[in-house]
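Student: Next up: the structures, one after another.
Derivation of every value follows stated rules applied to the coordinates shown; laboratory data play no part. What you see is a predicted model, and the numbers here were worked out from it, not measured in a lab. Cβ atoms are built from the backbone, for glycine too; each structure is taken alone.
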Structure I
Amino acid sequence: MNSLGKYLKEIREEHRLNLEDAALFLNVDKSYLKLIENDEIIPNETIILRFKNFYSISDDEIVKHFNNSPSSDLKSNYKNNIRSSYLIIKYSIVLLTLLLVTIGYVLLGQYTYRGYEIYWTLFFLPFIVNSFICSIYFHQFTRFPIIFITLMIYLTLGMYGALWHPYWAILIAIPLYYLIFIPIDLHLSNCKIN
């Protein structure tokens, strides 16, 4: 019995599709599809669902061939290398942001009136940067740091101007943002699967 990659390649050839066309229909990169078919990587659940829907494959067939695939605790070396690079870049940027924020906080605290009292909100920036990077990497609007941004603005304006009452209205931006972007993210994730 064939491995999953060999099985998917046979099905593609039975449907008389070349690698480029199959990759286009499955919404994956051609090189990624080639790695799957050569059993160099194991596709994740989303990609397997695309194969099942596109080729009309049953769960039993996937499981049967999946069990014959080269076993590995890692889903793929390719994917893990990309993920490792992403994590290194993400944490480097967050640590750099934290260092710059700390330096900025100390300088603003020393050289401005009420600096330590007001500018502690700068420590929201590493969380904002982290969430922003995640929203870009995962292509999801709901990972955007709207909560941190609105809280930082609200607290800074409230402490700086001592007018807490009119500024509370900025917090309405949080539920409005999610009301708009949760359906968009759901639609985009459904488009990726189909």
Structure II
Amino acid sequence: MSDHELLVKIAEKDVEAFKDLYKRYSKLVYALVTKIVEDEIIADTTFEEIFLIIWNKAGKYDRNSQNAYCWIITLARNKAIDTKRRKLNSTTLDEYTDDYENYMVIPHLSPHIDPLDLEMAVNISENIEKALMNLTEAQQHVIYLGMYYGFTQSEISKNLNIPIQTVSSKIRLALSSLRDNLLHGEA
């Protein structure tokens, strides 16, 4: 059964579909969460919360997207980054409510992105890693700050002590170089 079909069944509260999705994604989601959160106890709790969110909010997955992999991984990333931010700065963040979760954690994927499934992601992961390694250190750093730390462009600007326009330019250049590396086999 495809990831898409599993999420559709989970939205209908199919326990077997949930078990299958958990088996398929638990290692990947756990690795992502521990890389972002960096605290094993908090990562364990966050990991459990992610699968609880998947169980409770699978109905928010856009069935037309056929992009279950991106939905699950983006949800895990968003939740892990939110957890990390709350650990560092709990007083400046909005209260964690259902509305907050729906807006800030649940992915709202563009219908224009190509569908990707777990098998395809595993098959291209080595190429992506190589393409990332072909970027300059500065390009890798801005991507890392944005993807793993969830920093906004303003936060990257403050962190690196450079103007926001420079950050924006570095991100555009890094993503363009990454795309070129992938498309032209420089990975």
Structure III
Amino acid sequence: MTVHVVPPLVRENASPESCPALVLNADYRPLSYYPLSLWSWQDTLKAVFLDRVNIVSEYDTVVRSPTSEFRLPSVVSLKTYVQPSRHPAFTRFNVFLRDKFSCQYCGDRDELTFDHVVPRSKGGLTSWENVVAACSCCNLAKGDKMPAVAKMFPMQKPFAPTVNDLHRNGRLFPPNYLHNSWMDYLYWDTELET
């Protein structure tokens, strides 16, 4: 199917590529906050045609095939609820997200690596409870030493985060692009100011 972009009267985005759709679960919560659950306009239209999603909101941007014209969805919700994972995967990215993308020794945000608080050579495990985000300078300075010997202690004790912990931290790092139609769904479960 060949698709051509038709300029709308009021155009928010210049191309379909700049029109990702926010994907919500059937309960209208994002599938994930960080990285934000987004689909390309092509994947979104495919899901619409396969009747897997409901269109919640649309862009002003229109695409056209030889026989049809479509406004691109900006927010879609799944028709079938997807049970979120209860336990986040132990990945480098999730360690950084748990630690808010900052070195747990000095607070720096550049050149992050991860550090075993108790070094592996001293019996330390590669686990949530023993790995923290560390900048390369602190990681090099601590090296293979125990925290007391290096006089370097993490700002927070490493822990196994819940999915909610990671979602809460993910909200602190919004993506570069947030469409207005997404706001009601990204922050509806945050505490209101009184």
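Student: Name the one structure among I, II, III that Kirkwood radius over Cα pairs in Å of 17.7 was derived from. Write out the running numbers ahead of the final one.
Tutor: Numbers: I: 20.5; II: 17.7; III: 19.4.
So the calculation was done on II.
Student: Here's a follow-up. Computing FRET efficiency 1/(1 + (r/R0)^6) of positions 113 and 137 (r between Cβ atoms, R0 = 25 Å, to 0.05) for each of I, II, III, which one ends up highest? Walk me through the numbers on the way to the answer.
Tutor: Values: I: 0.05; II: 0.35; III: 1.00.
Once FRET efficiency 1/(1 + (r/R0)^6) of positions 113 and 137 (r between Cβ atoms, R0 = 25 Å, to 0.05) is tallied for I, II, III, the winner is III.
Student: Where does the value 2.3 come from, among I, II, III, when distance in nm of label points 7 Å out along Cα→Cβ at positions 145 and 161 is the thing being computed?
Tutor: Details: I: 2.3; II: 1.2; III: 2.9.
Computed on structure I.
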